[in-house]
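Following this line, the structures themselves.
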Structure P
Amino acid sequence: MSKQRTSFVAVGFLGGMAAGTFIWSRLQRHYRRNLFSRHTLRRVAALGYLRARPSVNTAQLLREYVAWEPRPILRERGVRMLKRLESTL
């Protein structure tokens, strides 16, 4: 009985992880244009989307975002992304 319960828990956990990953990727694609949104989650998703698209335009957009972002945590994340992007370009 405990092996069966353990397997159910494992399947549930893996299913939840897969569903969470799928939903997060959909949010990133959906909110990719909401970098300057008033909703924090949308800005986080937009940052995640931009992280995978290194270009000069992305760097310019991140500079503007860092100057605008009111939340210190997200601003610091934008600064780190910008530094990483500038070092690769």
Structure Q
Amino acid sequence: MNRVKVSTTVDADLLARARSARPGATTAELIHDALSALVARHKAATIDAAYASAYEVAPLNEPDEWGSLEEFRAAVGSSSRGANC
């Protein structure tokens, strides 16, 4: 893994709260975790936006040759209520 040195100023209270959330973690580990979480959140938002766009083109209640996703979701929901899991 290629590493880059980062030097920055951060809010002291925010850093203290981050350190208390991960006792023993280095500042580098905290920053790595924060950047990883940011990238994961961005990826999830991108996927959510793609789904939203797809459902604008083909809404859940718009049937195709297989039926509608809305009816399928309702059927799955009602069949799982009676199952012993």
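What follows draws every value from the coordinates through simple rules; no lab data is involved. The structure displayed is predicted, hence computed values, not measured ones. Cβ atoms are built from the backbone, for glycine too; each structure is taken alone.
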Of the structures P, Q, report the one carrying the highest value of distance in nm of label points 7 Å out along Cα→Cβ at positions 38 and 62. Q
So mean count of other Cβ atoms within 10 Å over residues 30-37, computed for just one structure, reads 12.9; which one of P, Q is that? Q
When distance in nm of label points 7 Å out along Cα→Cβ at positions 6 and 46 is calculated, the result is 1.8; to which of the structures P, Q does this value belong? Q
From P, Q, which structure was helix-only ellipticity at 222 nm (-39500 (n - 2.57) for each DSSP H run of 4 or more, over all residues; to 500) = -21500 calculated on? Q
Match the computed value -1.00 of log10 I(q)/I(0) by the Debye sum over Cα atoms at q = 0.20 Å⁻¹ to one of the structures P, Q, and report its label. Q
